Structure P
Amino acid sequence: MKKTTIFWILAFVITISTAYYQRITGPTYPKKCKIESGNEVVKFKLIRSSDTGKDLAINIPAVGKEASGYLYYKRFNTPDNWTILEMKNHSDTLTAMLPSQPAAGKLQYIVRLKLHPNDKLETEPPVVVRFKGSVPMWVLIPHILAMFLAMFFSNFTGILAMGRGLKQKKWALITLFVMLIGGLFLGPVVQKFAFGELWTGVPFGWDLTDNKTLIGFTGWLVAVGANWNKERRGWFIFAAILTLIVYSIPHSMFGSQLDYNTGVIKQG
């Protein structure tokens, strides 16, 4: 097997591993839950991100006709009292609806279930769901694809630099360009649709997702500049490691959040 083929495979494995880690640790991805009653086990997911403008259905599947449950919710970071909804049993699913919130508004909620009438009530810890504006697929898919490719090319370029590979500068330029398109052009468009602002990172705010993108892009911009007239492989390695670190930070941490007291969307 050629050395470059091994490098491509290694870069892909690192990229997939990082993407998977980010997915399972991010605060907006569904939370996996499980309850047990005797020999019965019910596994389900609780939603942590939803589009504004429509109520959010909380569904607990495969529970049986005897099961019952309650949904407790209130606005996040407010002194509101908990609102309690009895979940409707549709034979194989328990369902209740969370009311839609403005963009960047958050609700915290608890699901309490019992699979049989004599069960002790099972309680899940509070889950926070953030509402956002709907993002069209024509911008969301290219954004996600470009950011994945930027990470992939970053890893490949760093590995090339460590192995004294050829055409490091070429792949560094490709990495920089793809990161520019995916992060600094398409990223703000996604942010605008979701929360009404094009850019909420430095110098306008402390949104971690925007700042991660800016740090990664700056790292590669410096690395390309440092190698423009003379080979300095260490800068490519530095930029690749820096990008790996910022991509490993869970997506949407310290992101946009509506302050219900002031009506202002804050970041960070």
Structure Q
Amino acid sequence: MIAITGANGQLGQLVIQALLKQVQASELVALVRSPDNAQNLKALGVQVRLADYNQPNTLPSALKGVDKLLLISSSEIGQRVPQHQAVITAAKEAGVNLLAYTSLLKADTSPLILASEHKATEQAIKDSGLNAVILRNGWYNENYSDNLQGVLQSNAVASAAQEGKFSTASRKDYAQAAANVLVSPESHVGKTYELAGDSAYNLQEYAQIVAKQTQQAIEFISLSTEDYSQALVSHGLPQGFADVLADSDFHARDGWLLDDSKVLSKLIGRATTTISQSVEAALAG
């Protein structure tokens, strides 16, 4: 059986959709914090089990009979290391044969604030002795295309990345890669994959893409890291999360969210989804 943590989340649901095209629903286990919110997965025939990162006692039964496990990184920045460690420990005790983990692009060397917990998790997986594959996901197209409304209302794209480029792909692309690795007859044990979009762009170019598709004037506003963080706070983001996003933009200036290896497209067997395609889809509703 193949189990997916965070299966109620955006990435988790897409992974399950991709897997259902390759294996029977009865072979899949959706690990969720709220089984009552997973009725759509139950309707597909997928097994739904309670698995709470913060309640390690829920994990042994959740992983019973699981052969392969996709550990989708927790959304709780600052709490990820103990949460992930609980899953890793339970996976080891359950005899899981393959653990796949969704990490961050260049996590072992990246200066991004976000990287530290991923690096620690990768080390915990290594220390566990589990057969594992690390999927280092880059930025999602949806980081931008899901927030088009704000751009269109303000007629502006604000950023602290200056001319820094981003190699983004759709969330569906990353989900497909994870699914393919989990069902592949080829062994991926011991591999670390740097995953990113085939094409790169800076946020001034992104503003031009949105302007072209909407026939609306969109300005690019370059801010300092501090000013960008405060702008995000003024739009309702918590200070800590705003600081993380601003920090990511700052380091994007030096290419930490840029990758031209095209490993992702090789894993999914097609070109990755461009930011222009994701913008078009978002505008179409």
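Taking volume of the Cα convex hull per residue in Å³ as the criterion, the top structure among P, Q is P, with the largest value.
Supply the structure label, taken from P, Q, corresponding to distance in nm of label points 7 Å out along Cα→Cβ at positions 142 and 198 with the calculated value 2.2.
Of the structures listed, the value fits Q.
Look at Rg/Rh (Cα atoms, Kirkwood Rh), for residues 134-181 alone for each of P, Q: the largest one is in P. Quick one: mean count of other Cβ atoms within 10 Å over residues 6-13 came out at 14.6 when computed from one of P, Q, so which one is it? Structure of origin is P. Looking at structures P, Q, which one was FRET efficiency 1/(1 + (r/R0)^6) of positions 14 and 94 (r between Cβ atoms, R0 = 35 Å, to 0.05) calculated from, given that it came out as 0.30? Value 0.30 for FRET efficiency 1/(1 + (r/R0)^6) of positions 14 and 94 (r between Cβ atoms, R0 = 35 Å, to 0.05) corresponds to P out of P, Q.
Given structures P, Q, which gives the highest value for FRET efficiency 1/(1 + (r/R0)^6) of positions 30 and 110 (r between Cβ atoms, R0 = 25 Å, to 0.05)? Working shown, then result.
On the way: P: 0.95; Q: 0.25.
Going through P, Q one by one, FRET efficiency 1/(1 + (r/R0)^6) of positions 30 and 110 (r between Cβ atoms, R0 = 25 Å, to 0.05) is largest in P.
For volume of the Cα convex hull per residue in Å³, for residues 78-237 alone, which of P, Q scores largest?
Numbers: P: 196; Q: 134.
If we compare volume of the Cα convex hull per residue in Å³, for residues 78-237 alone over P, Q, the biggest value is for P.
Just so you know, all these numbers are worked out from the coordinates, no wet-lab data involved. Owing to the predicted nature of the structure, the values given are computational and were not obtained by experimental measurement. Cβ atoms are built from the backbone, for glycine too; each structure is taken alone.
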